[in-house]
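So, here come the structures, one by one.
Each reported figure results from applying straightforward, stated rules to the coordinates on display, with no laboratory input. Remember, it's a predicted structure, so these values are computed and weren't measured experimentally. Cβ atoms are built from the backbone, for glycine too; each structure is taken alone.
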Structure P
Amino acid sequence: MNYLYKNLGKSISGNRNNFFILKKVIFNSWNIPLYSSRYKKIGLKKYFETIKDLSNYPLIRRKDFIKKFPFDNYKIDNIKYIFNLKSDISPKESCLPLSNRDFIDYTQLECYKFQLIGVNKKDRCSIIAFSQNSMIPMANALMKLGATYVPLDGDETIIFNNIINFKVTVIFTVPQFLYRLIDYVKLRNLKTSLRIVITTGSKIKNFKQIAKYVKKYLGARLMETIGSTELGTFAISCKNHSGYYHFIDKYQFIEIINPETLNLDIKGEIVITPLWKKDYPLIRFATGDYIELEKNNSCSCSCNNKWMFMGIVKRLDSTVRLERFLLSLRELYNQILELFLYQYFFDKIFWRLTNPPIVVLLLIRNSHSDKVLLFIEKGKSIITLRKTSPINQLIATSSSASLKIIYCSKSKLIDVFPKYQDLRDVAYSKIPKKTKQLLSKYKFYFL
């Protein structure tokens with residue numbers, strides 16, 4: 001383990017100065033009740049001498065912020081920027097505060113990311129399909145590089161046309177938007193000024209093929225990034241090895257932790273301590289993303305570290321990514337049931353006397369967009385489903401995906417198992433027979 005922390009830990013985190021910044025970040029965390037109470041509980045001492053000492057500090061996850069976050073003992077005027085966070089599909093929110101120094105450092109991280117990708121001051125850049133949470137710092141980073149920032153708004157047709165009319169050269173967006181942009185340009189035989197397209201949110205499954213389409217129809221190079229609201233971008237795709245990623249080698253300290261042994265390993269969960277958050281530190285943030293590192297000494301990529309990985313292998317929790325949102329499919333299903341079955345006070349009594357209607361939730365992908373299919377037992381839906389607006393609102397706010405409610409007979413639903421399924425990247429041969437029949441019957445399965 002000493003060897004791994006000395007060699008692997010340093011190499012994938014890049015810059016040697018990262019360790020000295022890490023010591024300061026750890027020291028500052030003792031001033032925050034969220035951390036200090038945990039540290040004292042497990043008997044940690046207030047010193048940090050070697051990289052190995054980091055393994056003594058507990059991991060932290062997004063759900064921990066819902067209960068408590070470090071506004072305690074801090075002056076409100078020290079806060080420059082606030083990220084709103086949601087740990088699940090519930091309306092509960094917490095926040096990630098940034099001081100003025102943290103905001104400037106975060107902007108510098110995003111600036112470095114764009115530099116590694118190849119953005120320069122001659123570019124005209126747009127950020128599409130993101131909330132203000134991330135858009136403002138990224139736009140600030142692009143302008144810091146000297147590039148022109150072009151805000152685009154309105155429906156997709158307007159945005160598609162403005163990308164062309166305003167001669168935008170770089171866009172940062174999600175894969176679903178990119179697919180629809182390619183279709184729009186292809187069908188109309190249009191030309192763009194794009195030279196770089198950057199995506200994030202979900203991995204492009206057939207990256208090589210999509211990269212060819214991006215080059216052919218948009219005239220641009222395709223790059224992917226991996227990140228989160230809490231961490232910003234922490235990895236980018238390698239220019240020389242298609243389908244592989246490098247960790248950004250500045251402004252963060254990275255560990256790959258074996259979920260069973262909790263030791264450093266080349267296969268495990270990505271755990272990151274962002275070094276740009278000095279005033280409101282984030283110590284050993286566990287992302288829930290499992291990867292397998294591969295070393296490549298021949299890569300001439302602009303990233304200094306030579307460790308690469310082929311994207312996220314799996315999620316270690318039960319979450320799925322719906323459009324650009326992470327949520328638990330089980331929690332989503334249970335909340336829909338709650339909204340569906342108990343719209344009025346007497347419903348709980350009623351459903352104790354008889355079996356409630358069957359509900360099946362399926363996720364599919366249609367025209368490059370994520371779609372939620374909600375199959376509801378028709379006979380009893382008249383009794384309980386008096387209004388659909390709460391369900392529509394839940395889907396819109398928790399995922400931004402589209403929703404389709406289909407009423408069907410009990411016989412079509414009773415043998416479908418499990419009652420909630422993610423079919424977006426499932427091979428047709430792997431889909432359960434009863435689920436196939438249901439989708440075929442209602443013409444909702446798209447290859």
Structure Q
Amino acid sequence: MEALDPKYIQELDAIVELVQQSEELNQYLDDEEESSYRELSLKFEPQIEALYQEVANKHPMQLIDLEKRLLDDSLETLYTPRILGFTILRAVVNDDYLFIEPQSHFKMVLMQICQSANFDVVKNRIGQGVQLGFALSSDIWVTNIVQSIKLKRVNSFLEQQRQRQYRDLDARKALYHNYARQFSSLNFYTAEFPDTKTELKLYYPQLKKFIVERILRENDNSSLESYIVDFVRKDDLPGSLEYIYLFGLFINYLDLSDKSSGVLKKRLNIERKDVEGFNKNYFEFLRELLDSRLPVTAECDQRVSSLLDKSIDDDLSMYYNMTDIIHEKGYTSEETQNTVREFFYAHDGLSTINECLRLVILKYFKSVVDGFEPEDFREFMDTYPIFISYINIFQNEKFSQAVKHFTLDYARSFNKVYTDKRGRDYQDFKKFIMRMFLDLDWMTEKELKNFFKTKRKKRKKD
């Protein structure tokens with residue numbers, strides 16, 4: 001982690017001075033009313049948040065130092081409820097919605113709030129966060145925190161946040177997602193980069209989450225270049241799935257300087273030749289990526305393709321030569337279909353690399369259909385034979401069912417617009433869907449008739 005940049009320290013000092021000299025603080029110190037504290041927070045927390053978001057977006061490795069400075073008493077506990085939430089939500093939870101490791105930073109922020117002179121007014125803003133933080137932690141860990149607090153009113157507050165209902169997984173999961181929605185517009189992610197294999201195992205979950213969030217938010221990652229280059233240059237890290245996943249994210253998504261890209265390019269081509277199982281593990285990563293919430297675009301494929309030494313005759317060269325053709329010629333061209341067919345039959349039908357190929361084509365189909373409005377139904381019908389062609393190439397039930405589902409979604413949107421059941425447009429589309437679905441054995445004739453049947457509204461009783 002990095003120390004906060006001096007320019008941000010100056011900005012923070014300026015906010016502190018404004019807070020300490022403000023009429024709102026004088027009023028709160030005079031009456032100690034919650035309404036007065038609310039006026040104080042409404043005036044200054046937006047300024048703190050603006051500073052926080054700038055650091056998070058541009059220099060995320062400085063966030064922890066910033067958060068520690070924001071806990072200073074001179075800021076009167078302003079913005080600390082948000083910081084408490086950040087410490088909870090940036091941490092990684094497992095499938096049971098429990099922290100994968102104890103959260104010392106969450107504990108530190110909570111202790112600072114509990115020891116604050118403003119606790120009695122701030123506690124009303126942290127209840128749900130404390131409940132969630134406790135629910136995600138072990139009982140022993142929470143007990144140690146509660147018992148460390150000697151002030152009776154604070155201790156009582158913390159005990160009340162230990163809600164038995166959140167021992168249930170579904171309740172804990174619902175609380176987590178409800179709480180997270182309040183922070184969805186904010187960037188608060190940061191993570192450590194590892195130096196050793198042991199640290200890689202330890203830091204990987206949060207580092208992966210951090211990189212994924214920055215990709216989704218389209219953040220500027222120039223401040224991370226030195227960390228990424230140092231990570232890639234370490235000779236004892238390559239080979240593990242954790243390393244390949246992070247490396248895969250870097251080469252698919254991050255726009256780095258020519259010098260840094262050169263480092264990644266050199267490492268990629270060395271590992272293809274020297275690290276046993278690298279290609280296999282890379283396609284495992286790619287399959288997971290294609291089935292994730294991250295968009296795998298033509299730019300991703302082109303970014304990786306540009307780093308590859310195509311003189312190396314392996315599956316990576318073969319795969320990205322194929323994606324080059326798909327993106328250049330389009331999935332509808334005969335050349336692309338022939339290339340896909342040859343590639344597919346050169347590998348085992350259920351292999352990971354063929355699964356990646358199917359997911360790439362499926363994403364193309366989905367993006368095309370999502371771009372059609374109901375009024376474009378004739379263009380949709382003209383395009384569909386291409387879908388059938390790929391279904392016949394792959395002969396894969398999962399692929400076929402995915403095409404079926406987004407076709408039905410389009411048909412439902414069509415039915416909402418074209419309500420004249422006797423109209424030519426409606427009849428043409430209905431016949432087309434029924435013929436296709438019957439030919440592909442996707443639905444029975446009875447099921448299709450029910451799909452297009454107009455549901456009668458129930459008559460109100462007099």
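To which of P, Q does the computed value -0.30, -0.67, -0.97, -1.38 (log10 I(q)/I(0) by the Debye sum over Cα atoms at q = 0.06, 0.09, 0.11, 0.14 Å⁻¹) belong?
Values: P: -0.30, -0.67, -0.97, -1.38; Q: -0.40, -0.82, -1.03, -1.24.
Considering all the candidates, the number was obtained from P.
Given a value of 14 for relative contact order in percent (Cα under 8 Å, 6 or more apart), calculated from one of P, Q, which structure does it belong to?
Details: P: 14; Q: 9.
Only one of P, Q returns 14 for relative contact order in percent (Cα under 8 Å, 6 or more apart), namely P.
Tell me which of P, Q gives 2.2 when you compute distance in nm of label points 7 Å out along Cα→Cβ at positions 409 and 425. If you can, show how the numbers build up before the last one.
Numbers: P: 3.7; Q: 2.2.
Going through each structure in turn, the value belongs to Q.
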- Query: Here helix-only ellipticity at 222 nm (-39500 (n - 2.57) for each DSSP H run of 4 or more, over all residues; to 500) has been calculated and equals -10000, so which of P, Q was it run on?
  - Reply: P
- Matching 22.0, 69 (Rg and Dmax of the Cα atoms in Å, for residues 289-368 alone, computed) against labels P, Q points to structure P
- Task: For FRET efficiency 1/(1 + (r/R0)^6) of positions 25 and 257 (r between Cβ atoms, R0 = 25 Å, to 0.05), the calculated result is 0.85, so let me know which of P, Q that is.
- Result: P
